[in-house]
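No value in this document is a laboratory result; all are computed from the given coordinates. Note that the coordinates shown come from a computational prediction; the quantities given were computed from them, not determined experimentally. Cβ atoms are built from the backbone, for glycine too; each structure is taken alone.
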Structure I
Amino acid sequence: MHPDTLYKLNKARHIADIPFVLNCAYRSPAHDKARGRSGTGAHTLGRAVDIRCYSSDTRWKIITAAIEAGFTRIGVADTFVHLDDSPTHAQCVIWTY
């Protein structure tokens, strides 16, 4: 994992004041491709994590803390929140799965 990403993740965790359980962090390009993905996503750069999340209030805490900590790329799913700070992908975006 990239040190800058880990720094922001730890900062967000402290701001949110809740545990962050990671469903996914670094994925090798080969692993990514084997599952039908591009092999070039933020996870393959060590710049992304998926944080387990099952409730709207927890989702709010994670997302607001992530923005305050400096994450500029956020994905929202029913069971997790994706955070990344990839410098090579589109910035200031939020998407749903």
Structure II
Amino acid sequence: MKVQVRPSALEDLARGYRFYDMQELGVGAYFFDSVSADIDSLALYAGVHPKAFGYHRILTRRFPYAVYYVFEKNEVATVWRVLDLRRDPKSIRRSLESIKAE
């Protein structure tokens, strides 16, 4: 199965990388590698995760983040956002609704 990562999700990953690297040098790279591994797992497990706000949601293993994706019938998992779960749920909903215009 194919996994696509949209620019909006890449921006989220970059933002998380910068945040964690400001906490301690090197943690940003660990964040990126950990979340990337979770995204890579979608090649095997896409579509089995529960839906939230209209998207499938996988919780990352090591950081308080969620990966929001859609699973299409043509065997493609498209990652739209990677969001920090410490945010207000209304903010998360707005972030996900804003990408419908893309």
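For the reader, a short list of remarks on this structure follows.
- If helix-only ellipticity at 222 nm (-39500 (n - 2.57) for each DSSP H run of 4 or more, over all residues; to 500) is computed and equals -10500, the structure in I, II: I
- Answer label among I, II for the case where distance in nm of label points 7 Å out along Cα→Cβ at positions 42 and 58, calculated from the coordinates, equals 0.7: II
- Calculated for structures I, II, distance in nm of label points 7 Å out along Cα→Cβ at positions 2 and 82 is largest in II.
- Rg/Rh (Cα atoms, Kirkwood Rh), for residues 26-73 alone - structure with the largest value, from I, II: I
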